[in-house]
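Each structure below appears as structure tokens.
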Structure 1
Amino acid sequence: MCGVANFQGKPSPIPAFSITFEEGSWIERLSRRAVTVTMRITTRSRCAPASTANLSVSLPGTSGRTIVVGAHVDGWDIGQGGVDNGIGSAVLFDVARILAHHAGKSAHTITLVWFNGEEQGLWGSTEYVRRHAGEPLLAMVNLDMTGSPRGFNAGGFSETIPLLESVARELEGFALRKEAWNSPGTNSDHQPFMLRGIPSVSVSSRLDPEKVRYYHDFGDTFDKVDPKSLAEASAVVAVLVQAMANADPAVFRTKSPDEVAAMLRTSNLDTHLKKQQQWPFD
């Protein structure tokens, strides 16, 4: 058992357990043969309060405004978290190195944040947004399981699409499948920013299905990491972030609560967020 099965940090009233795909397939085959399957489960897990922290570093700009680039550093506790989200954390580290050595001073401050507690309910990113609510945060770039880049997702903030398309055209050699599109999503560290109306961009990428199938499982180990995709992702994200850090602030218009709610309803995400007790609008 991992976590408390909700986003409020309260122990689930009904215990829930997961088994591997292989074990599930085995049980299915036995059931088809009318073999009675009996299981005995022993657990030593318990729920207890815990404290943790984010890690952040900033490359100061001149405008007083900030672009946040984030990746969650925690993983599902039954595995090593190689893909989810070791690769995102590693790409963020390399982006910091590239920008620090090659980018020079940007118009907007670039703050890179390794969020903690994502798997337990987006705790690190939620707390970050709460603590920085009064600051001029222009946009957020989320790196979650970031493999070989295939394009950019504006996440419902259509004003950023021309910028994203321009960056994609500059990266012709990476053969991005599609330059930019506009599809909001939930349940990753961009969500708290999105709910506050802050433009939230993600990098769509390709991961080898035979490697990513083990995420949130014992098999999510370091050997699943592909160095080539890490290098490609680091280069593309660095170019994207540098472009965003020097863009006209008008590109990153913050949406009002009513606009965010309408965007999420249009994308049929309101029901999902209400079930999670994370709908802040009504």
Structure 2
Amino acid sequence: MRATLLIVALVVAARPAAAELTLAEGVCQVRASRNVVATESRRYAKCLLKCAQHLGSLASGATECPLANACANGGLANPDCRCLDRAIQTAVAHEVDGCADCPECYVNAGGDPNPSCEPDANAKSDTVAMWSESLFFTGSPAIFCDDGASADGLTVAEGKCQQSVAKTLAGFARKTARCYADCRNSALGGGPPGACDAPILTNPAADAKTRACVQNAQAQAALRIDKQCGISTQNRPECYGETDGQGWVTIEQNFVDQQDPVYFCSE
């Protein structure tokens, strides 16, 4: 179901437009970005981290911490399920409540010219949840990859490195997504076309303030990760390979950049 919603979200958001965005629709897009791709990313990641921390093995989080698994084990009585579900439902509610006029390029039923944003909010929230779970447990590399096959296994220092990466990327996703949302908010009053378009760091027409915002967020996050993890022969798990602080930041940035045209689609 989640995969279907993601596909629908991408297809509908990329659909050719029939009219210009109204001011209310532009405000809706900014609020959706701030409350889903920015805030939910951080909250959902914190729930996954909390779940992984109380397990005997952080790598075992892949089988116990994703929403479907956590909620299959006791439903909302399971605190991990409850935490993850709350992160999603809060993001959905904030988008719906913040959108007096939902853009037609968002996911909606039946081509309604003034649709509710609830279907879209559910689709976008599911996308963030799936991405977070992949980043933590099943990506290549995953933050909590299984380092048991290495010569020293997962050392205490390497476990701390993994937790630092998780905490740092949760905060970084929020910061860099808000750089984009703030740019779009300022542009509601008019501005150079394309100045807020992702990827901002390679956009020749990029707003200078927004570019600096993303650059600073990246530099701070990469530095924090490298301070804890060091180089591959120090505190970095062998299953990370060559992925250092900047590597992790780039992985997260790519996700945020890919979401930009989905949130800030044209009518």
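Nothing in this text is a laboratory measurement; each read-out follows from the coordinates by a stated rule. Note that the structure is predicted; figures quoted are calculated from it, not measured. Cβ atoms are built from the backbone, for glycine too; each structure is taken alone.
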Figure out for me which of the structures 1, 2 the number 66, 44, 36 belongs to, where Cα extents along the principal axes in Å was derived from the coordinates. 1
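Determine which structure produced the value 27 for relative contact order in percent (Cα under 8 Å, 6 or more apart), calculated from the coordinates; the candidates are 1, 2.
Label of the source structure: 2.
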Here FRET efficiency 1/(1 + (r/R0)^6) of positions 134 and 150 (r between Cβ atoms, R0 = 25 Å, to 0.05) was calculated and came to 0.65; which of the structures 1, 2 was it taken from? 2
Where does the value -9500 come from, among 1, 2, when helix-only ellipticity at 222 nm (-39500 (n - 2.57) for each DSSP H run of 4 or more, over all residues; to 500) is the thing being computed? 1
